[in-house]
Structure P
Amino acid sequence: MSMRHINFTLSLLVGFILINMSPLTIASPVSGFDKWLSDVKVSAQAEGLSEATLNNLVGLTMDPDILALAARQPEYVKPAWDYLDTMVSDTRLNKGKSMLASNQAIFDRLEQTYGVNRFLLTAIWGMETNYGGYQGKKHVLRALATLGYDGGRRKAFGRQQLIAALKILEAGDIPADKMYGSWAGAMGQTQFIPTTYLGYAVDATGDGKRDIWNSREDALGSAANYLKVSGWRDDIRWGYEVALPEGFDFAQADLAHQKTLKQWLRQGVRGVKKQVPENNEKAALYLPAGYSGPAFLVTDNFRAILRYNTAPFYALAIGILSDKLGG
C-alpha cells in the first residue's frame, strides 16, 4: 500500500472519530474574560454574596464601547471654557430654577438634616443627569466587568466596583435588569458609583430602600450626605473669582498650595465680583485657563466637590452654576 493511500485512510479515520465524539469529549475553550469572571465570583462568594446574586454574572459579555467612552471624559478633554459653556448653559440654569421651585419641601428637609444648601445640590443634580432626565444607558455589571478585565489603569477600579454592584443587588435596592448607568458604573439621578452608594446613599423617604434612581429625595439626600461627610460647610463659599497684582508669582497657582484668605489679600489679590473676606479660611489659587485667564481662590468646599468628581473643571462648573441658581 502506498504512503499516499495510508495517509488518506488515516485522515478518514480521524475525521470519523472526531465527528462521532460527543460534545463533552472535546473541551470547549474558556475565554480569558470568562476565567476572570469566575475569579470575581470566588471573591464575591468569600464576601458572603448569595448564589442567586452571583448568577447575574452568568452569560455576561464585554461591552465594546466602554473603553472608548472612558477615554473621552469631557471634563478632561475639552478646553475649560468650552466645558463651562456646555455645563453652565442657560437651558440648564432655567431648568434648575424650575426644579428648585417645584421641590422646595424636599430641599427644606435636606438642608435641615445635612446642612448642604439647595443650590449646590441642584447644580450637581443638573450636571450629573440633567435633573434625573438622563441617568445613562450602560448595563452597570457589563460596563464594570469590561473595565475590570480590560480597562488598563482602571482594572482594579472595575473589579472593586463590580463586587460592590453585586452587593447592591444583594440588598434588594434595585433589580439587575434595572441597574443602568454610565460607562464607569455611576448610577441614579446623582450618579453614585457602587462603592459610594454602599457608603453614603440614604433612604431619605423612609420607605426601606435607598432608591437614587426613582426617588428625588433619596438621590438628593444621598448627595447631601456624601458632601457633608466630604467636609462641605455651608458657612463658607466654594471660591472667589479674583484679580492678581502685577508681578504676581504664578508658582503659587497650585491646588496643593493653600494659604489663608488673609495672606492672599496681603499679597494684593482682590475679589472681582465678590469681596474676599479677610479671615483665616484656607484657599488655593486655581487658574483653569492658564496664566492669561481668570483666576479663582478656592476653599475647602471646592475640595469637597472634588470628592464627587476629581476634575477641577467639574468642581468649578458646579460652583459657578450653584452661584447662578442662588441668584
Structure Q
Amino acid sequence: MPVHPAAKALLDQVAAQESPSLSSQGVELVRQGYVAMRAFLSEKPAVANVEDRAIPGPAGDIPVRIYTPVGHQDPYPVLVYCHGGGWVIGDLETHDGISRAFANAAGCIVVSVDYRLAPENKYPAAVDDAFAALNWVAEHAAEFDGDATRIAVGGESAGANLTAVIAQLAKDAGGPTLAYQILAYPVTNLAFDTESYRENSEGYFLTQESMRWFWGLYLNDDSEGADPRASPLLREDVSGLPPGIVVTPEYDPLRDEGEAYGMRLQEAGVDFEIWRAEGMIHDFLGMTNILPESKAAIATLGGKLQAAFANVHDE
C-alpha cells in the first residue's frame, strides 16, 4: 500500500528542509537533532512512577530509567528496553515516551537502558551494557516490585539489534529466562544488498547512507560485522530462543533483514511472529503524535506481552 498520508507529510517536510547528510553534520549535531525530533513526534503518557537509577556495568555505572505503569499488580512483569539510534544517538529522554506507552500497554514495569554510545564507546560496549542491565534486572527485580520470573526484552532499530543479541546471550548463559522479545525494525546484519535496501535506500526517513555511517561509527572495523553479537542474523543455531515478534515497516531499508531473522527463528521452531506494518516507515512506533497507527501498534504489542507474561505462570 502507499506510504501512510501522515508519514508522507513528515517525509515531505524532511525533504523540504534539505538537511545535510548525517556524516557531514557530525555526531553531536545529529544527537541534538534526534532529541528535538523525538520530542516533537512522541507523546509522553502519564505513568504511576518514574525512577532514574545507576546500576553497575562492565565499565562503570549504566543509567537506567524504571517506569511503573498506571494500575496495580504486585509484583509487575518487566520489559528491559533498548532505545534506537544506530548505536550512536538516542538516550533515556528520546525514548521516554515509548517507554511510558509500553509500560501502560503491557501493564508491566519498563527498564529503559542508557547503554554506552559509539563512537566514544565502540562495539561491543553497547552489547555488554545491555546484557549487564538484563542480568541486573533478573537479580534485583524485587527492589522495584518487579517479578524476576516474568522478564521480556524489546527495542527499536539498533536497540532491537541489541535485544536480539542479548536474547541469544541469555540462552548461551543459561539465563535469564525470557518470556518474550519485541524486535521493532531491527538491524540484524551488516549488509546493504537486500531488496528493501534497494527499494528504500533514500526518501523514507532512514537511508542507506545513514546506516553505513552508523555501522562505521559502531564497529572498530567491518570484520566485526561477521560476529553474531553485531549481526544476530549470522548466528548458526537460533533454536531455543524466546518467543516474540519482529515488526517491519513496509518502507524501511531494514525490512528484509528483520523478516529474514524472523523466518530463521520460525524455521528453527521458535514461536515467532513476523508483522509487516503496511504503509509505515522506520521509527514509526515513536511517532505517536502524528500516527494513530503507532498507538494502535503499541497497544497490540502490549497485548502480546501481557499474553506472554500470563503464559509463564500457566506453564
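Bear in mind these aren't lab numbers, they're just calculated from the coordinates by the rules spelled out. Please read all numbers here as calculations on a predicted model, not as lab measurements. Cβ atoms are built from the backbone, for glycine too; each structure is taken alone.
Match the computed value 14.7 of mean projected area of the Cα convex hull in nm² to one of the structures P, Q, and report its label. Of the options listed, only Q reproduces it.
Taking relative contact order in percent (Cα under 8 Å, 6 or more apart) as the criterion, the top structure among P, Q is Q, with the largest value. Computing mean count of other Cβ atoms within 10 Å over residues 82-89 across structures P, Q gives 26.4 for structure Q. From P, Q, which structure was mean count of other Cβ atoms within 10 Å over residues 58-65 = 12.6 calculated on? The structure behind it is P. Looking across P, Q, the calculation of helix-only ellipticity at 222 nm (-39500 (n - 2.57) for each DSSP H run of 4 or more, over all residues; to 500) that yields -15500 traces back to P. Using the calculated result 0.80 for FRET efficiency 1/(1 + (r/R0)^6) of positions 154 and 218 (r between Cβ atoms, R0 = 25 Å, to 0.05), pick out the matching structure from P, Q. Comparing all candidates, it corresponds to Q.
Suppose mean count of other Cβ atoms within 10 Å over residues 98-105 works out to 13.1; of P, Q, which structure was it derived from?
Corresponding structure: P.
Tell me which of P, Q gives 15.4 when you compute mean count of other Cβ atoms within 10 Å over residues 138-145. The read-out was computed on structure Q.
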